[in-house]
Structure P
Amino acid sequence: MSRIPVAIVGANGYSGEELCAILARHPQVEIVAITSRQHAGKAAGDVLPRLAGVGDFANLVFTEPSLEALLASSAEYFFLALPHGLAAEFALPLCRAGKRVIDLSADFRLRDAGVYREFYGEDHPAPDVLKTAVYGLPELHREAIRSAQLVGSAGCYPTSILLPLVPLLREGLICADDILVSSASGVSGAGRKADVSLLFGECNESLRAYGLPKHRHLSEIEQELSLAANKPVVISFAPHLAPMTRGIHTTIFVKPAAGISGESILPALETAYAREPFVRVLKNLPDTKNVTGTNFCDISCRFDARTGRVVLLSAEDNLVKGAAGQAVQNFNLMAELDETAGLL
């Protein structure tokens, strides 16, 4: 079987580097172009030394992110690892040219341009496209992803929150109007940028909340929860910066719906994810160290009979299942490959 040519636009951030690492070892992918304004003209292995001599990276050179050059390449699929707002500048002309696009930014995750404006503080650059783009969380929208031309790959916090909650809301097992979420993410979740608040001396041995009370990811979280519950869902969400490089741990407090036993929630999750290759429902409590470097999301729960609440917990690698691995999982579906290719 011939390898599928792909291009990575914006390959030098944390998610972009992780994407390169996964695709470089993907048995059915040929990386034909990687772009970076900062590193244009440099050998890929010099910029990303962990990949020096690995697969296609032995001969790849970073280029300017020129739309003309990208269209002139042999790439059939394009991964956009760019900041929100910038991704649309590439996604639209690539789609018009008949290419298929997996966007890791927030540009095409939402269906409503008004919600984008509310949470991102600016008008959406391509509001007409939002109705046709597919939200890229395979466990929720697998069939739509297969045929999509443009996929907005799900965010890291949303993945850790949606996977435990969506099957329970779909089945009416929990109350939709009383959901509290606390998450902690590794520092890599903020991206590779110069910021005093992200310096080692500021983050090490420290845990702090941020983005309160209206973190941007709430927009896609509430969108997908509302779809699952078939009514508007609003949640409380408190994200935290944890003193670790990568990983997300999420704790969710919910109440069982009337007539539903709290003890039935874990078996319901086991049933919902019995056939999912990257969701592991555990008896033990999830731990970020067990998902680091993998595309797994580990989920568990406990019923607190004293308060009548169910405590849902999840753990994932924010750079893999929360970003690059999820993008490759979406690509595998779009390209009609084994969904686990390059990820196990």
Structure Q
Amino acid sequence: MTAVTPSTAAMGQAPNEVVVEASNLQRTYEIRRGMFRAPSQLRAVGDISFRIERGRTLAVVGESGCGKSTLARMIALIEKPTAGQLTLVGTDAVNQAPDRKRELRQAVQLVFQNPYGSLNPRKKVSAVLEDPLAINTTLSKPERAAKAREMLARVGLRPEYANRYPHMFSGGQRQRIAIARALMLSPRLLVADEPVSALDVSIQAQVLNLLADLQAELGLAYLFISHDLGVVRHIAHDVLVMYLGHAVEQGPKSRIFARPLHPYTQALLASTPGLSSQRIVLKGELPSPLNPPSGCVFSTRCPHVAPRCREERPLPRMLDERLVACHFSEKFLDGAPPVRADVPVLAVPMATSP
């Protein structure tokens, strides 16, 4: 399959430096089911293509088990893709010698979901922040300490907090420390895997505003993994919707939120209060990736399924300035077609607040 990625030129935007570009990325795991049985193939990510430019955020959304975190681990160079190409700051990030790949890893850093578990409780904040510099640079101890204090101030914490332990901080402060640690090596890309889902709502807004300020100041690119579409609406520029390891809709946030063209995207937006006038509850479970449906991966739960959907897998195609993997997305350009009565879907009007 040929990679198809939305370009800034096609979207009417000025081109910018491409920090990361993925082309037909795949990740398959071999699952053994016993000594005398042939192993099964689990495709966690299949044929994902995108690019993230300097100063922009790509949000990856979808249900648990759709492959978001596996995709993040490949972009962070933790796992090697089974197939496809990955370019990081203009360099092939897949077929590199170990020493060169170690250098590339400095250009992409991770911010994890749980700030209570991502920081070593036995180390002071100063050690947590200085360790990346001690491992990857030749800076002296005073220089490392000075940069750690400078980074604490940049994320909104007092420099003297460097002498405290992680348990002395709130969840929001710990996540700020985690962000500071990720910035110590001056990365070009931050991979944020649900970075605010473990925080209170009021603290979430503060951390999201901090990420937006850092992006504007440093020109960072973000790969933002989230299941909260309210958060995605706040921080993202572009959105990639995943279902069972595949991209079903991909493009500018403004287009996707205003008029989703894939039935799964419509269901996701309708599940978030304030984003849709209806709530769509999809019946059935997410299919097993060990035995995915033939044809369209969403065919077992789609309210608009047709015989063609079960036989032929739709390829992503450009429609209304975004890529959509659906045979019948043109029908949604002038409004959603009526929900058929013979498919397992329930539409319930949402109560509006006074």
Structure R
Amino acid sequence: MQLADYDFLLPDELIAQTPAVQRDASRLLCLERQPGTIESRQFTDIVDYFKSGDVLVLNDTKVIPARLLGQKQTGGKVEVLLVRQHHEAVAGIKEWLCLTKSSKPLRAGTVVNFAPDFSAEILEEMASPYRRVRFHCEGDFMQKIETVGHLPLPPYIKRDDCQDDRSRYQTVFAREKGAVAAPTAGLHFTDKILQQLIAVGVEIVTLTLHVGLGTFLPVRVDDIRQHKMHAELFSIPTTTATAVNRARDEGRRVFALGTTSARALETAATEDGKLQAGNGDSEIFIYPGYDFKIVDALITNFHLPKSTLLMLVSAFAGRDFILSAYRQAVEERFRFFSYGDCMLIL
């Protein structure tokens, strides 16, 4: 339960800075918990691990260009990152919880200009590290940020976002706008692979979890049990809950595509392993000792040292087994993190 237990050595050159030439051209490390084997494959081989009747749950959230670059009225540069819409905002008022970066802390009343007809006012400092921000613009707010905003690539990608990221840092099944980071395990999937899975007899269903900062903020306590996750909005359709519950009743496997899908499924699970449809906030923190109620198999990317995501996959497959797989991935020069390679845990 100590943070140091989730550390590993990773050469900087293995942190992927760009996506693979093609979505499905990445590599796949397949872990089978029983009998404890680790096998290196190509991602296109993933279809071989499915069988008729399996259910694959996708997160259809869509990343928004949430990084806004502007200036204070004094000329100072400011970066504002949208995190989530503020629940208490009056209908029609564009208020968001945001992170801000500037040479000096932004106080309430500060105005930031992004374009001649697009600005923001800092309303208040919220619980660290957020600020409540009200935006002013002509026309549709989401259309405005599509024009003015930048995709919020993770800080370990040491370059500015480019036009190619608009499509590649987005899954092919992204539909519901609201995420500030991609559900990266889904980036490997193509329409062709999804069709191959359907042809095998796999049932594909969706949910939405708008990936926020809760998944990525660093753990700052030595005892991981003291860490608190930040809330992320999720929605599970009735059709998805019905399909998952039917599969579990019939002994068929449920695959979660990504830790975000897994977190949404486990958040909405009852104690007796039923999935409930509906909307809500996910604040679940999954670490070793957690008893998974819905997920039978997990598709995921490789995660940062000491991260909550590494703790989640350790809960699913065992810390020692996961760290052994990570050491093998480093030795075999797999690519890590958002634009990196993929792992399948059965």
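Consider the structures P, Q, R: one of them gives 8.0 for mean count of other Cβ atoms within 10 Å over residues 32-39 as calculated from the coordinates. Say which.
Q
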Among P, Q, R, which structure scores highest (criterion: percent of Cα pairs over 24 Å apart, for residues 24-135 alone) = R
Identify the structure, out of P, Q, R, from whose coordinates volume of the Cα convex hull per residue in Å³ was calculated to give 172.
-> Q
Here distance in nm of label points 7 Å out along Cα→Cβ at positions 80 and 248 has been calculated and equals 2.0, so which of P, Q, R was it run on?
-> P
Taking 54 as the value of percent of Cα pairs over 14 Å apart, for residues 144-191 alone derived from one of the structures shown (P, Q, R), identify that structure.
-> R
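Any read-out appearing in this document is the output of simple, stated calculations on the displayed coordinates, not a laboratory observation. Since the model is a prediction, treat every value here as computed from it, not as a measurement. Cβ atoms are built from the backbone, for glycine too; each structure is taken alone.
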